[in-house]
Structure formats: structure tokens, C-alpha cells
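Below, each structure is written out as C-alpha cells.
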Structure 1
Amino acid sequence: MNTRIALGQISASDDIDANIQKGEAFVKEAVDKGARIICFPELCFTKFFPQYPLDTNYYELAEAIPGPTTERFQKLAQANEIVIIINLYEKTEDGKYFDSSPVIGADGELLGKVQMNHVAQEPLFYEKDYYHPGTTGNPVFKTPFGNIAVAICYDRHFSEQMRALTLDGAEIIFIPQAGIKTNPIKGYELEMQGTSFANQIYIALVNRTGAEDQMEFAGGSFVTDPSGEFISHAGEESEEMLIVDCDLDLVAKLREDRPFLRDRRPELYGRLINE
């Protein structure tokens, strides 16, 4: 089965509604180009506020899921029969805050959400000041266009999570990211190529672009195939819709040719999950 996906590499201004309208326009463009799944970067419709140490004023950006932004994209997904993945600052009923990606089905139903499991804390990424560790686990969503999963930004560095998503049936792992030009971008790309190869899955990483105060986002969204090769790569400097065709039959074929998953020996790996 061939699935056409779209990665909406966008920037964000202080005008949240204008950012959301831009996202809606990207969805319509993706539909016009035949895409069946679209994913947006981390915190796609707000400035990247975790670049600052804790400022409780930013709590006001958080919203429920489902909530006003999710509902706008649910209507858009239903009208265009497209799967949409956005990323928001979420506040739950018990007063906790998460970096979350709602996953919206092609019928407009909210298939679920993914909260970032691993929370970074380093200069320009003061994420522990704003986020609780995720509680949603590692869901895989079955859609008419393939089995998809989400690993949010920092989560991509944890091979255990990427393998867990693979074992639970993911064919494409989408990664909403906020990567900056001072990050070791080449190393991150090599890491994702290796992850694709080792798990024989597609990885679709969508990054922010543009400059925001102390940060200059690196763009460069990309898709790797199950053999670890780049299929397509976006530019660095500008907003861009990256359209990529993914042959999901290639996943099964390569797992037959190189049976890494078959030849696993989980009884040897207890140290990975035991303290």
C-alpha cells in the first residue's frame, strides 16, 4: 500500500490564531497534493516558550485535549478525509501540563493523544519547568493509510521507545520536533537513519523553522525509509510542505529479507528495563 504523507514545516508568530490559520491552509494544500496524513512540528501554533526558564504566564497557553484547537482540526480532517497530527501545550483536568500530540482520524474522530515521555532540561530547552512526563505510554494508531505512531522530539533519542512502537505495529513514526541550528543536526539525522534501518520502519521528522529570540530553528524536515535511506529532505530556512510517498509493503519485505525482529532474544535484555 502506498501512503502519501505531508510534513508541515512552519514557523510561529505571536499571533496564535494566525498560526492556526496557516496550519489549516497547509492541510488544504496537503489535500490538494494527494496527502492522506499530515504532521506538524512541536508546539506548532505558539512560540517555543520553553527556551525561557519557568515563567508561569506561559501556563495560559495550555488547553484541554480535546479543546478549541483540536476541534478545529477535527472538522478539517472530517471534511477532507485526512489524518492530522498537531502538537499542543496541554493542561489536564488534574492540573498537569504536557507536551502533547492529538492524533485525529480521517473521519474527524480523535483517535487519541501522545504525551512526550522524556522531558529535557538544558539551556534553551527548560522543558521540566513546563511539562510533566507523559502518561499515555506508546500508542500505535491504526488508520486506513497505515499504522502510525508519534515520538515527540526528545523521545526520538530513546531507542527503547522506538523499538516498543515498532513491536506494537508502527509502520511510520512521526516526530514533531523543535531542533535548532546549534544542535548536532547531522548526528540526529544519522541517528534516525539507524533507527529506521534497525526497526525497518519509516521515520517522518518535521521540524520548526524561523528565528525566535534566542533560537534559530534548523528546518530540514525529512523522511527515512525502512532501509535507513533518506527519501526526501526539506530546506532549512523557509516554511515548506514536504510531500513524500511511503510504500508500506516495503516494511514487511525488508523484515523478511533482514529478520532483525524475528531474531531478537528478549530474555537477554532484562537490564534495559530493570533498574
Structure 2
Amino acid sequence: MTTNNVVSVDPAARAEPKRPRILSIANQKGGVGKTTTTINLGTALAAVGERVLIIDLDPQGNASTGLGVNRAARRVSSYDLLIGRASLVQAAVATDVPNLSLVPSTPDLAGAEPELYATEDWSHRLNQAIEATIGPGAGADGSPLFTYVLIDCPPSLSLLTINAMAASDAVLVPLQCEFFALEGLSQLLKTVDQVRENLNPRLSIQGVVLTMFDKRNNLAVQVAADVREFLGDKVYETAIPRNVRISEAPSFGKPAILYDHKCAGSEAYMKLASEILRREKALRAAA
């Protein structure tokens, strides 16, 4: 694979951070585009020079499959990372996308919760594993080992998702344009508030991205309008359209951006990456 001439993201929006920016991609509802968003956003960021790590925290392991990491290559996984059997460096593997690494998932992760509950610091195991490796000065030149860490969460508000949020600076929420979208979003926002109050005071909502949007569908248009009215500028301007090429890409072990960079879905993810980088630059300037 190559990212040459694939992604056009405004490099001026990019600025070298002092520490990695850690984002959880979360929604307790399945099938809303969490994994698709994770791998395509990670690819777009990597293509403009960001050093990206994706942590697959879903026992289904779809992010690992979608990046072409077969099960035989997942000898060390996010399960080993959480239970302290491996460091982040030991668990991370290179992908075919330059600048993009992955901590893969295996089905063992489904059994991690009972083991974690038996530990005193169960909610911070992922945070401890990340901070031990990728803080300031971790790289050979004194820079962070990674500039972005994207955590692909399972479709539930489980212990795994709580661990991800406790380790993150912010949450990015993919939201499908359908009838029950706002109902599920309210519960997720409550969980973010609870994690902020009890576990991670720096946690915020980075943004909400509308997925599977069809402008010809009146319901989708109305849901998008309702979400924007409810959350204002927390909703990204970029919406991800329904697109068959996005659905086909994982079966080839590629992000859609590499599978067909000219399709509408890939172009939308490129625009989303630019929008996120602009927001991140503004946040750093404000800080």
C-alpha cells in the first residue's frame, strides 16, 4: 500500500504537539461507523505526517481486520496490554499504511473484564500502559512516540470503554443519521460527564461526526438538523455519506481511503481529518 497522492489534508493545520493527543471513538450503539471512522481518520492523519497509533479495544477486532492485520499476526494484543502482560511497544505492530501502527485485538479481550475488576486500578489500566510509553520524550528526538492515539471502542458502555475514556483527552462520537440517534447520544454524554467527574477531569467531547448520511432521505436530514441544534458547533461540518466503497474496503484489508481514494466516502474522511486538525490547532492555541 502507499499513501502517495491519496490524501489532501491541509498541512498548515498540523502543529507538533508536546504530548500525544488521545481520542476515543465511541458510541454504545453498534453499526454507526466507529471502526470505519477510526481506520480512515487514522489513515488520513498519517498521510499528512502525523504519527498515529490505533488501539483496537473491541473484541470483534474489526479495526485489526480492516487494516489488513490477520489473526495469525496478532500474537500480542490489547488484552495483553490491559492485563499488564505486555507493554504498548510490545503490542504495537506496523501496518501497510506509513506512519500508522496498531495494537490489535483478539477474542481474548472479551474475557478481560473479570480480570480487570480484580485489580484495584481497573479503570486506569489502559491509561497507565499508554503513559508509560508515549509521553513527552519517548521518541528518539525527544518528541512523543506518537502524535495521535485513536482508540476504537466496543459498541457498549462497558469497562473497556470506561478504560478508553479514562485514558483519553477527548471523545469523538460517530452518530448514524437515524431515528434513535439522539436517544443514544444522551446516554453517552452522561457517561462522558461521569468519567470526567470521577476518573479523568481533562475528558471532553472533541466532536460528533454524522455518518451514513443520505441527503435524499428526509429523516436523515431532519436527524442531522436536530443533532446540530442540540450540540451546536460540537457537530463537525463534514458528514460521512452512505457509500458502498466504504463497505467494501474492509474485505480487502484496506482503509477506504486507500481502497478508493476518489469515492465520496474517502473524500469525506479526508475533509473530516482536515477539520479535526484545525480544531486541534485552535485548542492548542487557546491553551
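Laid out as a table, the results:
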| read-out | value |
| --- | --- |
| Read-out relative contact order in percent (Cα under 8 Å, 6 or more apart), computed value 20, structure in 1, 2 | 1 |
| Parent structure of the calculated result -12000, given that helix-only ellipticity at 222 nm (-39500 (n - 2.57) for each DSSP H run of 4 or more, over all residues; to 500) is the read-out and 1, 2 the choices | 2 |
| Comparison of 1, 2 by distance in nm of label points 7 Å out along Cα→Cβ at positions 171 and 219 - largest value held by | 1 |
| For FRET efficiency 1/(1 + (r/R0)^6) of positions 91 and 123 (r between Cβ atoms, R0 = 25 Å, to 0.05) computed as 0.80, the structure of 1, 2 it came from | 2 |
| Structure responsible for 2.2, with distance in nm of label points 7 Å out along Cα→Cβ at positions 51 and 67 calculated and labels 1, 2 on offer | 1 |
| Source structure (of 1, 2) for Rg and Dmax of the Cα atoms in Å, for residues 115-194 alone, computed value 13.4, 41 | 1 |
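None of the figures in this text is laboratory data; all of them are computed from the coordinates on show. Bear in mind that the values here come from a model prediction, so they are computed numbers and not experimental data. Cβ atoms are built from the backbone, for glycine too; each structure is taken alone.
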